[in-house]
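Please go over the structures that come below.
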Structure I
Amino acid sequence: MAKIIPFCAVRPRADLAERIAALPYDVYSREEACQKVRDDQYSFLRIDRPETQFPADYDMYAPEVYAKAREMLDDMIGDGAFIQEENRAYYVYELIMDGRSQVGICACASVDDYENRVIKKHENTRTDKEADRIRHVDTCSAQTGPIFLAYRRREGIEQEVCKAMKKPPVYDFTAEDGIVHRVWVIDEPDSIEKIRREFEQVQSVYIADGHHRCASAVRVSQMRREKYPDYTGEEEFNYFLSVLFPDDQLMIMDYNRVVKSLGEYSEEAFLAKVQEIFGVEQMGKEPYHPQSKGEIGMYLGDTWYRLTINKTCYTGDPVEDLDVAVLQRELLEPVLGILDPKVDQRIDFVGGIRGLEELVRRVHTDARAAFAMYPTDIHELFAVSDAGKLMPPKSTWFEPKLRSGIFIHKIER
């Protein structure tokens, strides 16, 4: 049973929503973030990345940097750029990319559900990345970037979502990257109660994207429980900001690979090794995108090939049977000696949003071969999470990205 509750959001004034909304903090390097917020007094990236307000050589993890984030957030609320909802509500959040709509519900999920594995993860987190967000959330006493969650569709929730979307949205804007963002408020008591009860029938919720933000929110909750041993469990710090999408709404893009060296192999010798492992069909000069699970596109020597995974490569294990895992286990590790793709400098990863042309460009600049993957299916992600296992690095690329600053969840006691 999932406890997904409405909350009193802090959210932008309608005329400022487009200017405030920002891509997640971790899609930018420090230099890119500084450039993005230069001469911009409203972008929420200033608050998510407060080091942008300091000299380039300033310690981005200094206490005063996080204090600056809190100061800017408080100032924007005080100046009226943000409004504080007085009543708890759910929020319908629609994103449209290239004409495709994706609709979820913004709400707060339970820390206890995360700790009890009702909310399930599929990747580990890095301590250093967690530490940064822990300090940010704790200092701001607010969660500013929603965690991207997924669940198996429930018709009762969809009925309430559709009903809400018949009203005028409170936000409707197109971001500079072409993504349309629309938000509706669900604050009718009957609708709130129905959605809450429907989520109570959801057995499992899955982290699609935002593992570090989620782990950090949970850690801050634990810290506050230690600070306030008389806590009841209903305090806002017991919940974390989320947007939940039904499984049929989500699009996972491919996460492709390029290898920078063929080791001892010439292109001809490497192709011969590949033919010993997979079925190989030459496809020509035009970029080839796999058409189904079990197919991989390979770009080598200015030619595209279709690789077909042999059925004997599949084991029945939800992790080992992912196409990215088969490629790693059957080819990259034994042939090229790439044992740990998380740290090996000979392999790099290219998100599907960049297109197959980026793979061609890389092979003609700093790589020797590229592999275009068929996207991991959301139900493969569910199966891995249900088994309590972890996916290989760079298995999923979710688009479009949720914006920060549209919803803020304050966690002060």
Structure II
Amino acid sequence: MFLVGGAVRDHLLGRPAGDRDWVVVGATPEQMGAAGYLPVGRDFPVFLHPRTREEYALARIERKTAPGYHGFAFRADPGVTLEEDLSRRDLTLNAMAMDADGTLIDPCGGQADLHDRVLRHVGPAFVEDPVRILRLGRFLARFTDFTVAPETLALCREMVLAGEVDALVPERVWQELARGLMEASPSRMFRFLRECGALARLLPEVDALFGVPQRAEYHPEIDTGVHLMMVLDMAARLQTALPVRFACLTHDLGKATTPADVLPRHIDHETRSVALLGPLVARLRVPVDCKELAEVVAREHGNVHRSTTLDAAALVRLMDRCDAWRRAERFEQMLQACECDARGRLGFEEQVYASAPRLRVALAAAQQVSSAEVSARALARGLKGPDIGRALHQARVEAVAAAVPSAA
């Protein structure tokens, strides 16, 4: 039994240990079952250790049978060697193993590539699995001082041109993109996907933002795509949750469809962003919490940025549109995404984002208004239906005006 893959890589890098995976050489499924291991693999023999619950896979080799991620036939039998198993892996840094004594088995040169901080494919079989392009981008986002070997980048471009990326199932694309968004520097993943051509195939709405100019007085970085990458990295710096990071990724989609004759102004790009977001989240089957937050941020981020100039009534209307009364947690995530947007600009990275604390104070004040008490008083005055709603709205406006005097 050999420790393999990421656990060996991270051990050599001195990084915290994550999940540990093992390869078993010279065994059969029947022998694993007899030893108490629980079979869990559907496509090839993988077992859970009866005590540690770590995964143990029989050494295997594979053969490409069809396009896409699922087009493989596997062979796992006692005759498959450890070196054969390692040779089918994606990158050299993931193709190392350790035996029980801690001896490193490194047939593909992974240790040297770790030293040189290079992400390099193991061999020509890399092209058989298009998910590896996404994984490569994710590793770039995680290991921020690594680069991609030129021959590996060239191979990824060939895969994209051959249509392999088009065969990926939406669930797997989302899984890898989501994991990349949660890494230390998400922009490195998306820049790599763009460089090899995969971004235009998987997220054309995002790819189209590169090269779109913005007004220099608000965006010294000018390019909308460059701004977007800065926003993503700010979201990582502020350690935000996945829904916030996805909302950052998609908040400005409409700028790619701004008519050329009004550039670099982007009037009503928020409406166009929401329209573009719908097909994107449907295509990738994005989870509901990410979808809903992205819609709110795309629609309202401009209003949130301007909220320091809004009076109490306008602030309450903004909170109404965001359903802040029932979705306070989502409202907070929206403020986080808007802060990332505001600080994800050249020269604005350390600027205090005044809109967020002001809106937090406004929401806290409005939440102190008891809808039951306001309704009871309104009924006592003979009000009904919509008039009760207006009374509640007015009570919230008065509470906000008292808490945020400058908004009155």
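Since every read-out is calculated from the coordinates, none of them should be taken as a lab result. Source: prediction; values computed, not measured. Cβ atoms are built from the backbone, for glycine too; each structure is taken alone.
Of the structures labelled I, II, which one yields -8500 when helix-only ellipticity at 222 nm (-39500 (n - 2.57) for each DSSP H run of 4 or more, over all residues; to 500) is computed from its coordinates?
Attributed to the structure labelled I.
Which structure, out of I, II, was FRET efficiency 1/(1 + (r/R0)^6) of positions 142 and 190 (r between Cβ atoms, R0 = 25 Å, to 0.05) derived from, given a value of 0.95?
Label of the originating structure: II.
When mean count of other Cβ atoms within 10 Å over residues 102-109 is calculated, the result is 15.1; to which of the structures I, II does this value belong?
Derived from the structure labelled II.
Among the shown structures I, II, from which was the value 4.7 of distance in nm of label points 7 Å out along Cα→Cβ at positions 14 and 342 calculated?
I
For the read-out Rg and Dmax of the Cα atoms in Å, a value of 26.2, 87 was computed from one structure; give its label from I, II.
Structure of origin is II.
With relative contact order in percent (Cα under 8 Å, 6 or more apart) coming out at 10, pick the structure among I, II it was computed from.
Label of the originating structure: II.
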